[in-house]
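Structures follow.
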Structure 1
Amino acid sequence: LIFIGVLTAVVLLVLHLTRIGLIINQQIPDRPHRRLFLASVSFFVTFLAVRLLVASITHHIGPFGYVEMGGRHIHHLVWGILLLLVSGYATLAEVGTGSTPQSILMSRLLSMGYGIGAALTLDEFALWLNLDPAAYWSHEGRESIDAVVLFGALLAMGTWGAPLLRWMVRRKASA
């Protein structure tokens, strides 16, 4: 959960305080595509970070450990499902659809929450199918990678497809 907070804060600060945020607003002018962009970036960054974190826990590198409650291991897909439920409910309630600074912040937070939740959930996709925690690093764990690649590609196409293609055409025409 600390990771989620840090990731969210860093991305929001980068978008707000750097030239990258201005470039993104110029290249992706409509809000729905910017939301997809934030979800996509959050998805891929979270997936990579979680894989590294689980590898470090598995190989006893660093101070990291599994989350346990009452002696029971809480898989990270649980946190992902909770984030997906919260961001989905808030979206249905039309949170973050206004034009005030608070609404824009909520829009960004919900988009990132969706991407983070999807990554946490799909990273353990093999567990959905096999109900065996050992499947994470086994051959069956490949199903999680496949699910992440497919969903990530869908997010990326929705985000970067048309805007990136238009930018490339404009750049080639001006060259």
Structure 2
Amino acid sequence: MAKNANLPNVEELTAANAAAIANLEAVAHTALEAIESLSALNLNFARESLNKSSKQANAALKLKTPQEAAAMNADSVQPVVESVVAYARGVYDIANGAASEISGMLKKQFDDLSKKVQDAAVSGAKAAPFGSDVVLAAIKQTVEANNAAYANLSKAVKQAADIAEANVTKATEAAVKATKRK
């Protein structure tokens, strides 16, 4: 049986599948690392909260006047807010880092696929019968349109991430300032 130069062979298909599995594995590892980081952050936050609550309760037992209780209440708000803000910031940083890493992996995979489609179109053009240049031009135009759409989507996602980052920073600053004024 003659091999068709335009069709991928078994080795190419096997290599493509192996690459897809490797990419999927890399994405899964990144997601698991993010979950591990979030778990560690949660455990540390719970441990610190328990320690602070215990110290606060012991200090409350030593209070003698309502004025001391009011002062203690006022003094305890800011550290709690700062702790919660730091926790939220940690969650955001872990999620944002994992999303950026996974996005980079997916972009590389998309770029590789686009190149393979273009290469296949070029090799197909060499062996194609007369008149098929219209079909090949349509394939090339489709690939270019997909690349442009992906670039626009990536740009929109980056802008949304930048806006979210700015909002997290502003909310953090506002929360800390609000507790300092009291």
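Readers should treat all values here as calculations from the given coordinates under stated rules, not as data from a laboratory. Quick caveat, the model's predicted, so the values are computed rather than measured. Cβ atoms are built from the backbone, for glycine too; each structure is taken alone.
When helix-only ellipticity at 222 nm (-39500 (n - 2.57) for each DSSP H run of 4 or more, over all residues; to 500) is computed for each of 1, 2, the one that comes out at -33500 is 2. Given a value of -0.45 for log10 I(q)/I(0) by the Debye sum over Cα atoms at q = 0.10 Å⁻¹, calculated from one of 1, 2, which structure does it belong to? The read-out was computed on structure 1. Using FRET efficiency 1/(1 + (r/R0)^6) of positions 67 and 115 (r between Cβ atoms, R0 = 35 Å, to 0.05) as the calculated read-out, with 0.00 as its value, let me know the right label among 1, 2. Only structure 2 yields this read-out. Which structure, out of 1, 2, was mean count of other Cβ atoms within 10 Å over residues 11-18 derived from, given a value of 13.8? For mean count of other Cβ atoms within 10 Å over residues 11-18, the value 13.8 is produced by structure 1.
Quick check on the output: 1.5 is distance in nm of label points 7 Å out along Cα→Cβ at positions 35 and 155, derived from one of 1, 2. Which one produced it? Matching structure: 1. Calculated for structures 1, 2, relative contact order in percent (Cα under 8 Å, 6 or more apart) is largest in 2.
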